[in-house]
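The data blocks that follow each hold one structure.
FYI, it's all coordinate maths here, none of it is from the lab. Note that the coordinates shown come from a computational prediction; the quantities given were computed from them, not determined experimentally. Cβ atoms are built from the backbone, for glycine too; each structure is taken alone.
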Structure 1
Amino acid sequence: MKLLIFSDIHNNLKALERLMDTEADYYFAAGDLVSWAKGLDACGEILKRRAGQVYVLPGNHESVAQITAFCGKFGLHDFHERTLKIGKYHVAGLGYSSPTPFNTPGEYTEAQLAEKLAPFAALKPLIMICHAPPQGTALDRVKEGLHAGSQAVRDFVDRYQPEYLFCGHIHEAEGVTIEMGKTKATNVGKRGYLLELKLAMTLEELEREYSPLREQALAVRSYL
C-alpha cells in the first residue's frame, strides 16, 4: 500500500502535476497548496483526476472553511482533524501552523494545536500528518539558530511516539528526515514522500490482536 504525502505547493502546478503522475493508493496534501488562498481552483483541476484518493489539510495559507469548500467542489476528502484506517494503521490529519509573523489565514495557538492533537493520542500504530513541524528540530530549521515549528507538535511526538510523522511549512527543511525516539519524522515539502506500508500482520501482532477474543470465546464455551 502506497501513501504519497506532500505539502507547500504554493501554486507550483508543475510540481502538483508531477505528484499526481506518481502512482499511489492515497494522496495527502499537508497544507499550503497555494499562497494566501489564491489559485485553489487551478490546483483542484489537477487533483480531481485522483479525487477519491486525495485527502487535503489546510496549511497556514488556507482557512478550514476554504479547504472544506474546495474539497466539496472537486470531490476531494477534507482531512482536517480527521482519521482514516488503512490496514492496521491509523492515519490522522491536522492542518494549520503555530503563530507566524505574517498573520496568515491558518494559524492556531500552541494551546489550540495541543487540544486538537489530543484525540489522536490513543491511536496505535499512528501515522500523523500535520502542516506544522515539531519545534527545535531539523524539520523546522529556517537557518542556524532559527526554528519556527510548533511546540505542541513536538510535545505530542515526544510523548506518544507515532510510528511516522509527516509535516511541511518550513521550506528550508524540505526532504529532511530524522528519528524522534521511535518516530520517523519527515518534512515532505513539494517533492513529497512515498510511504510504502506493509499491511499484513506478523504472528506476534495477530496473537496480540486476537488473544483477548480467544480467551472470551473459551470462557463462554466453558460456561455453556
Structure 2
Amino acid sequence: MQPIHCTLGGLDTLIVESGEASLDRPLIIAIHGRGASAEDLIPILPEIFPNSVVGIFPNGPLCMQLGAWGLGHAWYELGSDQPQTLRESRQQLTTLLNEVREKFQVPLDRTFLSGFSQGAVMTLEVGLRYPERLAGLIALSGYLPEPDVIIQEAVRDPKRQILVAHGTSDDVVPVEAGRLVNRELVELGYKVAYREFPVGHSIDFDEMAFIRDWIQSRLDAAE
C-alpha cells in the first residue's frame, strides 16, 4: 500500500488504497493526534480493514517542533487560541470530507470518520455537526473540549453510530474524559459502543479487534 500525496480541504493528505476499486469498498478518514502526522495511523489500516478500503490520512494544519524528533502536527492550540484554531480545523476537515465524497463516490453508509486523541476530538467536532449520517464515528482516547457548545450544535440523530474507546492507564487524556464522552453522547441520544482497555495513550491489538468487529457490523447493516 503505497501512499499517494494530495491536498484535500486545504490539508496535506495521504491516500492509501487496497483491494479492487469499487463503490462497495469502504472508506475511512483517520485523523492523527497532537504531535503526530498523517503517517501515524496508516499501520493499523490492514488490522481493521483486512480486505479492501480507501484510507484518507490528513496532516493537521499546525506544525510543532518536537526537538530531536523533528516536526509534528496538531489540529488546534492549547490555551486561549484553542477555540479559534479548533473551529478552523473543523471547517477544513468538513471541506475535506465533502471533497472525499465527490472524489471517491463512496456511499455515506460505507464511510467512516475516525481519530486518535486530538484526532478523536476532531472526529466528534466534525461528525456530530455533519448534516448527513455516516456509517460511523470512531473516537479513540479523546475528549470534548467544549461540551456545552457541541451539545447545542450537534445534529440530534438517534441512528448515528459512534465507537468510543479509551485506555484505563492513559496519562495524557485520563480515562475519565472518555467516560464523560460516553455519557454525553448517550444523553444526546446516539448509539454508542464504549469500551475501555488496559493500556496507556495508545491502541493495542484487542482494541483494534473491537474496532474491526464494530466496523464490520456497520458494513453488514448497510448491505
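Quick check for you: by distance in nm of label points 7 Å out along Cα→Cβ at positions 103 and 199, which of 1, 2 is greatest?
1
Tell me which of 1, 2 gives 23, 21, 18 when you compute semi-axes √(5λ) of the Cα gyration tensor in Å. Present the calculation step by step, with values, prior to reporting the outcome.
Details: 1: 32, 21, 16; 2: 23, 21, 18.
Label of the originating structure: 2.
If distance in nm of label points 7 Å out along Cα→Cβ at positions 63 and 191 is calculated from each of 1, 2, which structure is the one that comes out at 4.4?
Going through each structure in turn, the value belongs to 2.
Assign the value 0.98, calculated as Rg/Rh (Cα atoms, Kirkwood Rh), for residues 87-166 alone, to the correct structure from 1, 2. Walk me through the intermediate numbers first.
On the way: 1: 0.98; 2: 0.94.
Derived from the structure labelled 1.
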